[in-house]
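Scrolling down, you'll hit the structures one after another.
Every read-out reported here was derived from the displayed coordinates using simple, explicitly stated rules and does not represent laboratory data. Fair warning: this is a prediction, and the values are worked out from it, not measured in the lab. Cβ atoms are built from the backbone, for glycine too; each structure is taken alone.
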Structure P
Amino acid sequence: MNLDIDRVTKRYQGGVVALDGVTLELPAATYTCVMGASGSGKSTLLRVIAGLESCDAGSIRLGGQSLDGQPPERRPVHTVFQSYALFPHMSVAENVGFAARIRGERGARLEGRVAGLLADVGLGEPGLAERRPDALSGGQAQRVALARALAGSPQLLLLDEPLAALDRPLRAGLRRMLGATQRARGLSFVHVTHDPEEAMALADQLVLLAAGQVIGVGEPHQLYTQPPSQTAARLLGELSQLPVDGTPRFIRPEKLVVQTGLERASDHQGEREDALRRVGAVFAFEHSLGDRWEIEVEVAGEPLIVRRAGRLDAEPGASVTLCWSARDEISFD
């Protein structure tokens, strides 16, 4: 179902404005990620949608029906929290089946529903349904929280930094599971995160917040390559500033090529030599990121990062040339 947020404002004591006239249209069956720095209002937005916070102005509609004034339990919305919020005295199966039991489901029907949900989130192994939350890993607990939320047959699922407490390999697996679950069920997901890699991998639509205001909405790759402002650009990744003829040029580190006497920039960029911009630099150091190398150079005494597939055939202190295509430069309205 479509989620329509119209000029929503939320103020806290002391005059702090957490949301400042936020207006959004989130299409049905869409995975939307909301990104912003700490204090940008992203978690407040999620809580207002869930009914855990009231808004001071504006309105929220889901599938054309107003949610204004409805308590959380009356909204067809479920939330998966970063802390999981599982009932510690209940087993995994009891946690997942809690909402269904409230609706009156019992016996074989409830058991089958719980088993199906656990299988959907990759927790169908024997014996796991009888465990208590304190016997689960972080990844397992997050999957149980997701299954419990899905058991309530929500029209909209809200996820508040659901992967933040997990280590990197586990986050990657759960990220794939979240995307697959959303596509399989055709639900609308709204996922709050501060991680640009997570947002880029999951989102059909990306919303950027700063100081309680929407500063960008769109398809993730488009926002990454054509951000509307420097603030939006830096939320999604590093941005390098290079001087050319006295004019600052902005570019992503992976679009830069370091050219030494042993390399030709066109070998990397597929561009004619005369089609590239250039600026002199000094090689400082490099280190491996596993699948690529991060090179630090200095331009006019300022450090700057370049990312490339291999090491640089140069000694620290060597003079090098940075090259890039003009078409990869980022300009702001």
Structure Q
Amino acid sequence: MARKVAESTGPGAVAVEVGNRSSLSKADVAAVRTALEGELAKSGVHFADRERAEAVVVVTLSENVREYVWLAEIAVGKNERSVVVVAVPRGEAGAVQAAGSGVVLRKQLLWTQEEAVLDVVMLDSGAHMAVLDGSKVTLLHSEKGKWQKDQELPVQHGRAWPRDLRGRLVVGKDHLLDVYLPGAFCQTTQHGAMALECVAKDEAWPLDDGLRAGFDAERNYFTGAISPALGKITSVPAFYSAVALPREKYTLWVFAGVDGTVRAVDGMTDQVWHAVPWGSDAAAVHTGCGAGWQVAASGKTDTGNDELKVYDVPDREPMAMSAGLSFPGRITALWAGLESQAVAVVHNEEASRYEAYRVLFTCGD
């Protein structure tokens, strides 16, 4: 952990705080702090209080049933905070350590607004961005590190949206965007100025790896009807989100069910996981750690806000690969971006706004 922290802070004045949320004794915690500070000092770090420090490192010692999990949240100046996670074996008989040393999660705030954000996609290698809400698609460009509005494309629809509205943006093949909403499908057209043409249509929504799924236009989840079939499996129970995990000879599909269970489908078998602590939102990410592809899944924290954790699925049993990355509210949407990125939308009730974040995942080896 000291090596990874020093790589983020660099040499200089650093404030280090250590908190214990595990079963470690006070003596053990003191020993951990002494060892951590000793290793940091070898990297040129010297210690100061918060007021005089160039960086602040808050270390939390926690645990799960298999191992101790140590989390360091690092703030350097005004830069976005980063998180370092390491897993420490308990040393008990039968204990299993997660593959590798964990996944590091970082979040970058992309956009905020009062109306609920449904999805965000990056365009032109990140030079442009599209933001979807229930009334429009907003097109933006980056200028001097800030997003500037180019155009707003109204969404035309003739029915009332369901209460917990969801939507999806997909980059088109011969046009800019496809827009999926409950009971409506829109495409951008350009006959002179850019416009958005919408029709009332229960179009199947695209998921990972070419799979499409029917969406319940009156609710906020997928019906379970899928196309094409996953081997022998032609339908699954209603679900909120689905994740494709590529394997050497097949793809393992993981569904977060409306009934609270998590279901794994490989085309031959349909296995139910009853005790997986996930929320309704999940996305596939490629980090290179463990089995290569992992699941980023939402979950609750002690404060009632949501967090993201990364889980490896090496042998049909999810294993935590990171500590939780906390957000200032409830995650209302989570879609995979590039292989090592995802977009998370959070309802920040205290600030009365929705916040869209780009979440980056890197292997912590």
Structure R
Amino acid sequence: MAVKVIVAGAGARGRDWMREVHRAREYELAACVDVDEDSLRQTASALGLPAAQCFRGLEEALTSVDCDAVIVATPADQHMGSCESAISQGRAVLVEKPFTTNLSDAVKLVRLAEQKNVPLVVGQNYRYMRAFRTIRRLVAEGALGQIGIVVCQYYRVPHEMVASLANLTHSVLWGMGVHHLDALRYVLDKLVTGLSSDSFTLPWGQLPQGASMRVMLTFEDGARAFYSATYESSGHEFFERGQEFYLRLVGERATLHVFHRWLVLCERGKWPRLVRRGKRAVTEEQILLGQLERALKDGSVPESSGRDNLQTMAVAEAFIRSVAEKRWIDPQELLNEEQEASACAGRRA
């Protein structure tokens, strides 16, 4: 039987998920939800949804239609409420990145999902892009040897951000940084044990505070990384839709350069060579939908589970704390503190 799913959030990302659900033969779109009546109407018209499948609130949809899971594509600061509503009623959840906007909420949701025994998947789709999958394979196979230095940079020209993102402090962190920080953690398969960060907007910039960021990271095996991202870069409006991405991994045996979709492996004593990324058999979203389906049908643990993503949320929380306190923060200490606090609250309840 098909997995019946409600999509909460009828904005651009929500519509992407609805199209992916339509393409997946294992899924059936049960309903869509959005508080904005115009967005709901436009989405229903574009996707041919009947009025009976459109709702202004998630609670109403959950009580009105039969469903197995909810895809949460609401604004980031509403993820907690939407996920909690679905999980509390025993529905599986696939939530768009960022999981939540603070570590405490993420820990509470993971605990609730485990208590209710329902799957919880976080939509970190960047880790499944062909470039990052190829990097992970090369690192795992030892093509670079032990990794010592990682440099990752993202640039985007100034642009109008959606209000839900512009209203968040550290907009580039939640808009793009969380993608790349999760992907770095994924390809290296190591815990982040130290972090120092800065969040700012250029003096002449017109974007909200936190449109640029920089962060230094230390991984559990001693590897060091530097990551920077900005929505304030200029002069490349006509290249790659105004975006630039570069990643460099320095290992004991080789260095790997990644520039957008091109990977160049520079092995010691050999000429540089291009590394093919392989075919894109399915979209990254279909990979995540597959994880959710298997979790529902045979109890498989999703690779991009809520519990796995607590590590990414701990890094994001450490970033925010480091900016405020101007010191190095250990994400593992933050995660341990939150998990202990959540366990204590659970025992008192």
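Here helix-only ellipticity at 222 nm (-39500 (n - 2.57) for each DSSP H run of 4 or more, over all residues; to 500) has been calculated and equals -12000, so which of P, Q, R was it run on?
Considering all the candidates, the number was obtained from R.
Given a value of 4.7 for distance in nm of label points 7 Å out along Cα→Cβ at positions 154 and 290, calculated from one of P, Q, R, which structure does it belong to? Mind dumping the intermediate values first?
On the way: P: 2.9; Q: 4.7; R: 2.4.
Only structure Q yields this read-out.
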As an exercise: log10 I(q)/I(0) by the Debye sum over Cα atoms at q = 0.10 Å⁻¹, for residues 106-217 alone, calculated from one structure in P, Q, R, equals -0.29. Which structure is it?
Q
Which one of P, Q, R has percent of Cα pairs over 36 Å apart, as calculated from the coordinates, equal to 35?
P
For 0.70 (FRET efficiency 1/(1 + (r/R0)^6) of positions 10 and 226 (r between Cβ atoms, R0 = 35 Å, to 0.05), calculated) the corresponding structure among P, Q, R
P
